[in-house]
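Listed after this line are the structures, all set down as structure tokens.
Just so you know, all these numbers are worked out from the coordinates, no wet-lab data involved. Keep in mind the model is a prediction, meaning the values are calculated, not measured.
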Structure I
Amino acid sequence: MGSAFTQVYANIYMLAWEQDLIQHQAVKHEIYGRYIDDIFMTTNEPLEEITKELDHAAKKG
């Protein structure tokens, strides 16, 4: 993923974005994991809700 600074910068950027998602996943008893630039998560939400959440996340970025 590039230099060590790039990894630190990515972690700082992702921190704010991840906090809402991690809390949402915990409340729903679902799984969220991230390793460097890979994200894994589970959900039982309908496709419409997933699309809405992804659109919301994209607007934050």
Structure II
Amino acid sequence: LTSPSAARAFAALGVAIPAVSIGPQTTAAATASGTHIVAEAKTHDVAGVVAAIEARASDD
């Protein structure tokens, strides 16, 4: 998820799919909307999101 508004729109879909957030504001909005965030990017850009996904995938 790349923005608080995207997080709220994602939650409004009503699907229970874990997500990755681009940063703390997006994580807060997603969590408040009921979305489970499994990882947050350390750098707030696309490369950070990709790195967060890769790190999360290697944890499994």
Structure III
Amino acid sequence: MKKLLLFFLLLSLACTSDDPEIEILGEWQLVEVLADPGDGSGKFKSVDSNKRITFFED
């Protein structure tokens, strides 16, 4: 029983959330689009565009 308790204690200490948060905040410019006919064989194609999108914190 002590070994099982020790195992779960060590397991809970080993499980931490050290993953960095990936943020997409800021301004992004469209540079490629995915042209996919619906069967999964799509390819990314470059675009000549000045379109931008801004992601805010709220």
- [ ] Looking at volume of the Cα convex hull per residue in Å³, point out which structure of I, II, III has the largest value.
- [x] III
Task: Structure (I, II, III) behind the derived value -21500 of helix-only ellipticity at 222 nm (-39500 (n - 2.57) for each DSSP H run of 4 or more, over all residues; to 500) - done: I
